[in-house]
Structure 1
Amino acid sequence: MALFDKDNAPLDDKEALQHHIETALEVPMPTGLEMEVTYQIVKRLFNPLILGAENIPRRPCLFVGNHSLAALDGWVLAPVFIKELNRFVRGLGDKFLFSSPAMGDKILKTGGVMGHPEVCSAMMKAEQDLMVFPGGAQEAVKPASELYELKWKERYGFVKLAAKHGYTIMPMGIVGPDEFYGHLIEGQDIPDSMLGTVLRRLGLLTDDFREDIMPPVPVGALGTLLPKPQRVYLGFGDPIDLSQYTGRTPSKAQQKAIRAEVADQIETQLAELLFTRAQNRGKDGLLRKLLTL
């Protein structure tokens, strides 16, 4: 039985939204063979290196980071958080991911939840660890020329929710997943390309389609669709305790200051991780070097 009915997906319907929340709160930390296999795949393919884990407080946190191409970072980070940090972090996903019952069920069972203010509030009241990428879809389809750049526009929702619930924001930087795939054609160039012409003739690309969220055409290891085994580097900054704002919304100036602090810490982590990666390049095995060309 699906966790929610196809005709009652947790988008706008109050009853379905409540069902989504109740179901999400009942999901235990994934364990067992499936989790172990997933972790071992991630470990062998991407050999994650974690820096700054000692900065993470014991209390529940809202982990905030930079989003990677095709949102593959969540798939890599979930088992690493569980197996190496003993934290069951609930990733906040775009609501379109839950419009399909099959996909929605899978995401819920593995710990993901819909990035809706009511869902987020319920998770925080239950003292759950959460993870959000404020850049969303636009950051996940950025061109190769903008790798490791934050594209948050004017989004302050994560700051307001964290403040209201007195949560701690844990800034984190992620290096590696952005380079699992090369960009054969950038998303912004597809509409004017031969591929764009074909997609228009097939009715898959219309004038209403948002070009700013069109993904690039990916190319993986050895020209296939398999991800390149780029090593993943994950770094944590200093926790930002917002308990002083519990029960209220910070002023606009305070929101901007908090968001700027989070962004600055993430950018600092990214710079340090890229430097660490450059130092470790010579330690990669020959096979990894060949598959990441």
Structure 2
Amino acid sequence: MRCPAAALLCATALASPGCGGPAPGPAPALRYYRSQGPITDPGGLAALYAPLPGDVPSLCAVVQGVMLHIFMADKYGVALPEERKGEVRLRTVERMLRRIRELDPAPLAVRREPSRRLVGNCRDHSALLCSMLRHKGIPARARCGFATYFIPGRYVDHWVAEYWSAERRRWVRVDPQLDGVQVKALGISFDPLDLPPGTFLPAGEVWRMCRAGRLDPDLCGIFEMHGLWFVRGDLVRDLLALNKVEILPWDWNGLMERGREPSASEYRLLDRVAEATAGDLSFAGARALYESEPSLRMPPGWRP
């Protein structure tokens, strides 16, 4: 499930999509994010990807045409039956694809009617896009953090995707959830296919802002769930996603537990995670922490 650390820790730091400068072109990291992980692997349904286009805008449109966000269904005129809402619990892309085909056997590039799309959330949109991009040989990774464009003044729990643009020599951050309907409903004025700095913040950046007293953690979360404990959970989820373990938003390990205050040593560890995953993302640091700290991984015996 995890690649040997020795072959990967020689990678140099990767530039963040929002930092403006070119990344040094770290081949080990690009190789790593070009291959599937246990969540994004389409398994026996990989043949469904063969007819798909290879450009990012078209693949985002494919994702949007087969998936309906559980909290946005009303914007498409869909009243979801309770039994359909359970589709957000599908962890792996292979299971998502199987359900997509059950709902409509048409090729993936055929845009479904909203009521015949898989019910998912932001993590599902991002995982499915990463799966398609990796299959096409494009390095891609999911990111967990907070978006500023859903509720003014709030940092809302959210997932996006990043892909390596060989042409631009940098990681480009995209929100595959934002189709034309949502762009209009939310009043989005930026390009969802190249998110500007500040629109989405990886959890490590938000953690550091909260710890430094520059951001109220009670502004960070979703619905009635907010606070530093919530930021802590997304911080660990982002590290897991950077190691190709894109867990569900409500999956957790012991370090994420809401009712337990971390120890002083755990806070130091979380600060190290934030340092590795915020700003100029350190691929080597994110891999090393994941491989060396069992508390940052899912519990023994956990399987997608």
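Each value in this text was obtained by applying a stated rule to the coordinates, not by laboratory testing. The shown structure was predicted, so the numbers you read here are calculated from the model rather than taken from an experiment. Cβ atoms are built from the backbone, for glycine too; each structure is taken alone.
Quick check on the output: 15.2 is mean projected area of the Cα convex hull in nm², derived from one of 1, 2. Which one produced it?
2
Which structure, out of 1, 2, was helix-only ellipticity at 222 nm (-39500 (n - 2.57) for each DSSP H run of 4 or more, over all residues; to 500) calculated from, if the result is -10000?
Clearly, the read-out refers to 2.
Computing mean count of other Cβ atoms within 10 Å over residues 30-37 gives 11.8 for which of 1, 2?
Source structure for this number: 1.
Output the label of whichever structure in 1, 2 has the greatest value of distance in nm of label points 7 Å out along Cα→Cβ at positions 214 and 246.
Largest one: structure 1.
I have 0.40 for FRET efficiency 1/(1 + (r/R0)^6) of positions 54 and 262 (r between Cβ atoms, R0 = 41 Å, to 0.05), calculated from one of the structures 1, 2. Which structure is it?
2
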